[in-house]
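Following are the structures in question.
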Structure I
Amino acid sequence: MSWMLKRALALDLGTDSIKLAELSLRNNEFEISILHKIPNPQGLFFPEPDYEVLAKTLQHMVEEYGLKNRKIISTVWGNNVITRHVEMPQMPEKELKKAVRWEAKKNIPVSVSDMLVEFVSLENRVKENKQHLLVTAVSTELVYRFFEVFKKAGLRLAVLDLKPLALWRLFSAGNKFVESNREGGNSGETLVVADIGALSTHILFVAGKSVKYTRVLPVGGWGITEEIQQTLGIDAQAASVLKHQQGLIKVPEELLKELLLSIEFYHSKVGDSKVSKMILTGGESNLIGLPETLSSELKLPVESVRFNDSVGGIDPAFSIVLGLALRRLMDNV
């Protein structure tokens, strides 16, 4: 693996918090110079995104850390990105772009006429004359709004990336940033990463250095809070406090069902290697008892993410933003 940039700035806009990270590379070791998280201002994304408030919030970060005019990589918020896994025959790049847009029209349940459609090649199977693509569609207007927000905040948005690809950079084999994927991820095993956010869970199947499958599940940590509310008959705030102080009471049935379905689909339709274990990350992943409960239900080893000694103990909520920053440091991504 070769390296190019010496430092990188990234921002992850989550459902309930904003995460900022700056990484640098010194003597082949990562150093974190900024790792900052703030709760989202009330009403920032609900019922509709308030772009003025978002710009002002980011501007405060820029001023606090002296980041004016810095290039930054980020992600589009929430469920505004539509992704599909597509198999295409090998063809020249120019023809592939046209073919992908046509394929998007067939596979995406909304009109793509006003959307940016991009793709990432995940795997080339030369013998089969096929390639595995991750196709993405996002509103052109939304992308424009994001560029304007960052401009008002004093930043230069370099790239809008995908959360699954950020997780891939962090957990693929050969990346020493994370310790907990070292035992798995070889050519004969598949690692499942579950990034549990507030409203959704991103899952990623990685075999060696290859992304095999990604999916977004429509349930996250807020579902666990609701489960506690209903079980104990208490309000949302009390349930949230109890969840974080005393740990898991019950995993939502929907989360278990979606995880099981995803693993079964991988084994039956996608995978050519055995799922060895699941790694939990994300802001809602560090609940007491969650790995043990999921392991029992899924019949699979489950553990929480562990970052290596060079970066120390890190809140798993920062996993995606660190994976975003890695894009600016790795020239083969």
Structure II
Amino acid sequence: MNTTGKVSQIRPRPALTRDEILHQVSALLDSPDDDLHAALMRELLTGLLKLHDAQLDLLDVKIVNRAVKELRHAFGVFHHYRHRQKVSIFGSARTLADDSNYQLAYQFAQAIVREGFMVITGGADGIMRAAQEGAGRENSFGVNIMLPFEQGPNSTIADDPKLITFKYFFTRKLMFQKEANAIALLPGGFGTHDEGFEILTLAQTGKSDPQPIICLQAPGCDYWDDWSAFVTKQLLKRKLINEEDLGLFAIVDSAEAAVCQILKFYRRYHSIRFVGRTLVMRLKLTITPEQLEQIRDRFTDLLSEGTFELRGPLEEELDEPALRDLPRLVFAFNRRSASRLRQLISHLNEL
């Protein structure tokens, strides 16, 4: 990574020769058994060989090949910015510039960039264009999708090395979620609801790390109010979701309120990591013994055994030296309610 925080234009590398391939495979096979990175690469290579043995249809092999290529390239682009927090912003490609929600997307992106975040959008027009205009090219990623209509890159992100074009929705959506520290949803069509419900499903089931999920609508717009009413009437009242699941998202009508929600989420909470069955919650600010006892009383239902402990890093976490000095809230999480875990994070931030 260079000192300006920008990456140079990524050029396709020439294909490896047969001898270069054999040399790299030989080096991989000879790597130490305790090298976890090499072990995973050997496992990946073994999986590819098994695909060859399975004599799959050509289309199946093409799907695997394209998916791996897309992910490899995307991981490489985002890797240069791995120390910057990011917000994925979703919304309609059809929203016009005179729409109040377009202006809200612009204002929100501009405001969150001032707080040190970068933005990720689909890279197309409408809400996505507004967000990237607000954030500026240098603070924007475009995660575009190949479609026969309306999805070409907008002028702000076009030809930028941080613009990535995907063939498959599933690889694209993985990057939206994996690289984001927060989610912002503005009014949109089927695609926005597809992405929004997937984000909520991953949050509800604990398949993604906790993060703020913000639904933005301009003042006087009832888009997310009506959506929330549907969720409450058709999902909650039928007991298809739990009451605490409604706490996974917040509806706001200003850029300032959206930014406040995101900054509040990271006021004390930093991140989580599982070490075996133990959940380690890293905190920016410690808590008092009295506050720890309060947590033990209010959130005992999150435990599979034992209790909450306040301590330093576990030995397994020493591979992240930058986080070594952060205090930890450590406990055996039962993994039954990620929404309830989200409530614990809110409680910590409000102390």
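Given a computed value of 32, 22, 13 for semi-axes √(5λ) of the Cα gyration tensor in Å, for residues 20-171 alone, which structure among I, II does it belong to? Each step should come with its number before you reach the end.
Numbers: I: 32, 22, 13; II: 38, 20, 11.
Among I, II, the structure yielding 32, 22, 13 for semi-axes √(5λ) of the Cα gyration tensor in Å, for residues 20-171 alone is I.
Looking across I, II, the calculation of distance in nm of label points 7 Å out along Cα→Cβ at positions 76 and 140 that yields 2.4 traces back to II. Each of the structures I, II was assessed by mean count of other Cβ atoms within 10 Å over residues 84-91; the largest value belongs to II.
Quick one: helix-only ellipticity at 222 nm (-39500 (n - 2.57) for each DSSP H run of 4 or more, over all residues; to 500) came out at -10000 when computed from one of I, II, so which one is it? The read-out comes from structure I. Looking at structures I, II, which one was P(r) over Cα pairs in 20 Å bins from 0, in percent calculated from, given that it came out as 30, 61, 9? Derived from I, not from the others.
Can you tell which of I, II yields 13 when relative contact order in percent (Cα under 8 Å, 6 or more apart) is derived from it?
Values: I: 21; II: 13.
Structure of origin is II.
Just so you know, all these numbers are worked out from the coordinates, no wet-lab data involved. Since this is a predicted model, take the numbers as computed values, not measurements. Cβ atoms are built from the backbone, for glycine too; each structure is taken alone.
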